[in-house]
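Multiple structures are listed underneath, in structure tokens.
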Structure P
Amino acid sequence: MNVHAPYRSLTRLDRLLAGLERALETVAGAPEAHRPSPGLPIAEAELDDAERRHAAGLMRINHTGEVCAQALYDGQALLARNEDTRAHLLHAADEETDHLAWCALRLRELDSRPSLLNPLWYAGSYAIGVAAAAVGDPISLGFVVETERQVEAHLAEHLDRLPAQDQRSRAVLAQMQADEVRHAEQAQRRGGVELPFPIPALMQLSSKLMKTVAYRV
């Protein structure tokens with residue numbers, strides 16, 4: 001069920017319940033992509049066990065990142081002051097659902113699984129999204145800008161670290177990177193402001209912790 005379409009007519013309680021449904025779908029791996037995975041047209045590469053484990057670790061990080069993105073956008077949308085801001089956040093979340101589904105598919109193709117800690121990552125990111133939105137839409141949109149910039153940078157790092165022959169994973173990450181750049185630009189045009197020190201540095205620190213843990217667990 002697409003809970004985003006009637007969002008404007010929902011009460012805050014309705015939005016909270018819809019968000020709970022989305023949370024369960026997200027952490028259970030249920031979301032379906034609106035767009036086919038960019039990796040599907042590309043033949044599977046020959047990977048040895050070490051390369052397969054490494055590629056799976058990177059894709060697990062990116063899957064967890066998309067779990068966090070869903071939580072952030074849902075938390076921000078819950079308390080958005082402006083309906084246009086809320087609609088923008090929910091539209092971006094729909095595109096992030098594609099990323100989540102693509103990463104989940106790629107993990108299955110690599111005979112691996114998502115992070116076992118995804119419920120924890122979701123809960124923490126949702127709380128951060130709510131807190132950002134409570135300050136006001138400009139800060140909330142600025143949080144989107146900074147988040148997407150950092151995600152773009154770590155996707156670039158992962159594109160460099162993937163096994164050279166794993167073009168299937170590479171196609172997925174490249175499209176995700178292009179989408180993240182666009183989300184950041186759109187949020188900035190809508191009035192997102194630069195976040196004050198030390199928030200960006202703290203975001204980088206928490207991202208580093210997530211990447212270290214999710215690669216293995």
Structure Q
Amino acid sequence: MFVGHIAVALAAKRVAPRTNFGLLALATQWADTLWPVLVLLGVERVEIRPGVTVMTPLDFISYPWSHSLLMLVVWGALAYAAYRRGGGRRDALVLAACVVSHWVLDWITHRPDMPLIPFVDIKLGLGLWNHPVAEVVLEGAMYLAGAWLYFTGTRGRDAVGRWAVAVLVVVLAAIWLASTFGPPPPSVDAVAWSALAALVFFGWAWWGDAHREPA
């Protein structure tokens with residue numbers, strides 16, 4: 001799941017209007033931002049194994065620190081504590097919920113490889129990636145709904161505000177479709193570095209949202 005996580009950030013802006021969309025997007029994708037760093041350091045492991053699921057060839061062997069439910073609750077609590085100092089309680093709770101939402105959406109799509117607790121071999125997953133039509137329809141519907149909530153709940157103050165986030169939404173949809181229907185990645189390192197490149201999109205989201213205001 002990719003744009004499904006962004007959909008949560010788009011929708012979250014509606015209930016946390018003072019929080020920048022870029023920060024909300026980073027929160028929903030925190031697990032996937034931390035994960036490539038740990039993969040490159042050799043702390044977590046993934047292999048490319050075509051056929052492991054219908055939709056993705058990635059075999060997530062070990063990623064307890066970035067993707068276990070317990071650790072995402074911990075990361076969410078840290079996000080709450082850090083943001084609560086300068087923001088409102090509701091906005092901080094929304095930010096923390098965005099962090100934890102990553103596990104819930106991955107649990108729906110992944111095969112049983114989502115860890116609950118580090119060092120405990122209990123892994124869950126409903127395996128929606130083995131049902132491509134249902135997965136694409138669900139994720140696409142989430143993305144459209146999130147975009148609708150975002151754009152009806154905010155308005156651009158200038159040209160940047162009117163266009164920057166809209167173009168970003170289209171670009172992310174194109175990347176999602178290309179990765180969904182494209183060939184397997186050439187290497188694990190390529191997967192990790194491309195995931196880190198997503199930091200550019202968080203900056204783009206922050207810039208565009210800074211030029212918008214509640215409708």
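Using the calculated result -25000 for helix-only ellipticity at 222 nm (-39500 (n - 2.57) for each DSSP H run of 4 or more, over all residues; to 500), pick out the matching structure from P, Q. Intermediate results must be reported in sequence, preceding the final value.
Values: P: -25000; Q: -20500.
This value belongs to structure P.
Taking distance in nm of label points 7 Å out along Cα→Cβ at positions 112 and 160 as the measure, the highest value among P, Q is held by Q.
On volume of the Cα convex hull per residue in Å³, for residues 48-87 alone, which of the structures labelled P, Q is highest? Don't skip to the end; give the middle numbers.
On the way: P: 47; Q: 90.
Of structures P, Q, the maximum of volume of the Cα convex hull per residue in Å³, for residues 48-87 alone occurs in Q.
We did not get these values from a lab; they are worked out from the coordinates using the rules stated. Note that the structure is predicted; figures quoted are calculated from it, not measured. Cβ atoms are built from the backbone, for glycine too; each structure is taken alone.
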